[in-house]
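Right after this note come the structures.
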Structure I
Amino acid sequence: VSLDQTCEQFVACTSQGFELFDLDCLTHIWAFSCEPVLISVPKNIQFSDYGTTVVGGTDCGSTLVYDVENGRVIQTLSYHCGGLVQAVAVSST
């Protein structure tokens, strides 16, 4: 689970993939587009420093960068060994 800087939204890894929620009223905003979950273990997802993107690992050998405004993948980062990418981190520098 990752909380945005304004403490208004959070993202979580669920059995459906990555999902965005409103923290004030605990409502589901949307599920980020992703491949079906193959390995049901928690995967890390993090908001960027500015809250405009989230970065999450997959069980398909990649890390996905999503646009928070529309839930779409804006970049895919491939892991050369494939498999589970469980830990991710973001930095503004």
Structure II
Amino acid sequence: MAIKPDERIKQIEKMAKALGDKNRLVILQTIAEKGCVNCTEFTEVINLAQPSVSHHIKILVDSGLINSDKEGRFVKLCINRENIEEFNAFLNDINKF
């Protein structure tokens, strides 16, 4: 089932807002480089307290840019390739004009 244009714009807006923070960009880039990673790894990578890291990760998950899966006591984070491709397709559509 295709996404309605208004829903697509809302999803793109959420992703764009999530990308508007340096720390979230670092988190996203780290996940992309390493593949799926454990949530606790980011306190060392971006030098933020765990509550701040959790806040940024929640925004990325809510935007659809990353997925989180609980594995025992840990949360595994992975890039949501489908939504990243949708975001890229949107930018490519704009570039056609």
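Given 21, 15, 11 as the derived value for semi-axes √(5λ) of the Cα gyration tensor in Å, which of the supplied structures I, II does it correspond to? Only one of I, II returns 21, 15, 11 for semi-axes √(5λ) of the Cα gyration tensor in Å, namely I. Tell me which structure, out of I, II, gives 1.7 once distance in nm of label points 7 Å out along Cα→Cβ at positions 41 and 65 is calculated. Of the options listed, only II reproduces it.
Can you spot which of I, II the value 29 was calculated from, given it is relative contact order in percent (Cα under 8 Å, 6 or more apart)?
II
Figure out for me which of the structures I, II the number 0 belongs to, where helix-only ellipticity at 222 nm (-39500 (n - 2.57) for each DSSP H run of 4 or more, over all residues; to 500) was derived from the coordinates. Clearly, the read-out refers to I.
Bear in mind these aren't lab numbers, they're just calculated from the coordinates by the rules spelled out. Not measured: the values here are computed from a predicted model. Cβ atoms are built from the backbone, for glycine too; each structure is taken alone.
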